[in-house]
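Chemist: As structure tokens, here come the structures.
Bear in mind that the values in this text are calculations on the coordinates, not laboratory data. Please read these numbers as outputs of a predicted model, since none were measured by experiment. Cβ atoms are built from the backbone, for glycine too; each structure is taken alone.
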Structure I
């Protein structure tokens, strides 16, 4: 691909300082929060560091709010989030199969990445679940031009029971291919960081005749501990003051409903909103804030009186930290933000989503956080009952570490 003149001018105009290209997964918004925290810690270690972000909507929305510099080639990226939304049905997403059908998008986006790195003068590429970059660099190691730091919060594709023997075979084959590539080119990842701890890894193997996932991950990754992207302690110390600043009255019981940034959670959002009248009858003073995110039209939800529907909410973690209860999808970052803030919450893993139903649930159960709910068995009146039961339940989950961003940055910083 030839570089547009604007891109060439943009890259050559930079002063020669330490430079990194940061790629944050666009499937949801949670990665952006933790990546901003890691970037801040990297800048503390290397004050001369310049970071360009190769990112797409909805991640760019978060980056722009925080004044980050988005690489102009970002506009050429094909939308992974739109593909994931198109692959979903009512609270159902076979994530593994959706990724399998994403090959053309991932190849196209890798070529955009390759152009950005070729034109730029980068010392380091950081990929937070940038699957296309990691895979195609392993397939074409001669294309590697910079140090490469890889991060992920899960390892191992897992089959869903509904997929039967065929899906079990194909996931094992995918895992075997990854294992072979990583072990054939061990130095391609200059740093490989698991965002979590060894105990967060599921007690499964990669497939018949393949290693245990935890054993293999411990040999090939460093562990940063979890990265929340914020320190909950100051928020909790001034919780009542912060509630007032965010527009919540002392006499209100606040339930935050949020389903991520991809648009996949619209059916859950509608069902929880429909539960509000019965939940309000059970919980005096209940106020529900439904966060539609950047891809769901708030006006389309038809929310009843008493439900405050919002679109994109900057720093949503602050609202989650002061709520009385949250109702969320089964994504890792939102649920772990709630665990870190020691808030009670209900979570609904997407049907056939191996990461949410297996990896995320395993981690949350290890922390003792949240109450897992079955979407299919949860009519609005069931959700209302669960809201009433959980809103005053004491939180007994184990604390979430607060130094994960610093530890991740310390693992990456030597590459600069």
Structure II
């Protein structure tokens, strides 16, 4: 089983090497102001890049262009980046990293800034991990950072320097703007884009809004019935014959998966939560020389609600189909858990009502048309007799899961 899982994983990764490299029509302008048409690898950058991969033709070998050689690059109708040398404040925003200084600490850096609004007044974004900074530029002026900083006051309170509002009020005037409206603007992309749009309308300026992208599918609910093949090993550390090995019991389960697609890196990552009902009910006869009668029967009646919480990565083949791999931590909430050892005459040797532990699950699957899916899932051993010192167990399940995405 594990060898098969490893082989399937290697196959999917191999397919991924050929399927994930998507080069889209774009261009770049070099330091000599030459515009070169090309095909740029669209990585849907979460952080602003310092280089990018491109091809001069669709079938040529890819090359790397970095920030020292490129003044501007873009993927047509998708995104655009300018190289700018700017003063940037990188003050931390987490409470443990806050300084007592209200004013920003600027450092001059050469950066690729992502253009959000382009026109007579430009709005730029820079992202590096948890750091987000916004910049603007009026005609015939330099690029400036819109200033926002959290800091610790003399009284020990966390306060904000919202000077960016004063910058907007002073530098981007419009007769219809009101000060109280400016004071309600937050240092967030959507708020700033809305303001720059309003400024352009006020002055009848033509702009390009690079954030007007196609609507992304960011949340899915999927029905997930499954066929389970489960096994259970039970051992008693004090009585050697009190053991059982039950393999390949077939059962059914049903899950309802909620999937949150992370809006970066071309929708390749998502977070999963999937409450799932599962059951395992069986009985088997065991030979035991030191038990009266020479045999006993093990009966197991175990059902639970599993709650896998995990991460999924998609490997796109084309617009209609994709592979995916996922890993989850499985919380188990038992509904019924009874393990009973009885003699052939029906007398009870031992009856165990158990407590379960959590475990891990790993899945490989395929989805088509964002609607239908199939997944093979393997779960690591789960202890179901956690509240007994002398007993230990290993409950393991492999599943074939079908999926139908409702929305």
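Chemist: Going by distance in nm of label points 7 Å out along Cα→Cβ at positions 128 and 192, which of structures I, II comes out largest?
Modeler: Result for distance in nm of label points 7 Å out along Cα→Cβ at positions 128 and 192 over I, II: largest is I.
Chemist: Any idea which of I, II comes out highest on distance in nm of label points 7 Å out along Cα→Cβ at positions 96 and 184?
Modeler: II
Chemist: Further, regarding this structure: Of the structures labelled I, II, which one yields -3500 when helix-only ellipticity at 222 nm (-39500 (n - 2.57) for each DSSP H run of 4 or more, over all residues; to 500) is computed from its coordinates?
Modeler: Label of the originating structure: II.
Chemist: On mean count of other Cβ atoms within 10 Å over residues 152-159, which of the structures labelled I, II is highest?
Modeler: Answer by largest value of mean count of other Cβ atoms within 10 Å over residues 152-159: I.
Chemist: To continue, here is another question. Computing mean projected area of the Cα convex hull in nm² gives 19.7 for which of I, II?
Modeler: Only structure I yields this read-out.
Chemist: If you rank structures I, II by relative contact order in percent (Cα under 8 Å, 6 or more apart), which sits at the top with the largest value?
Modeler: I
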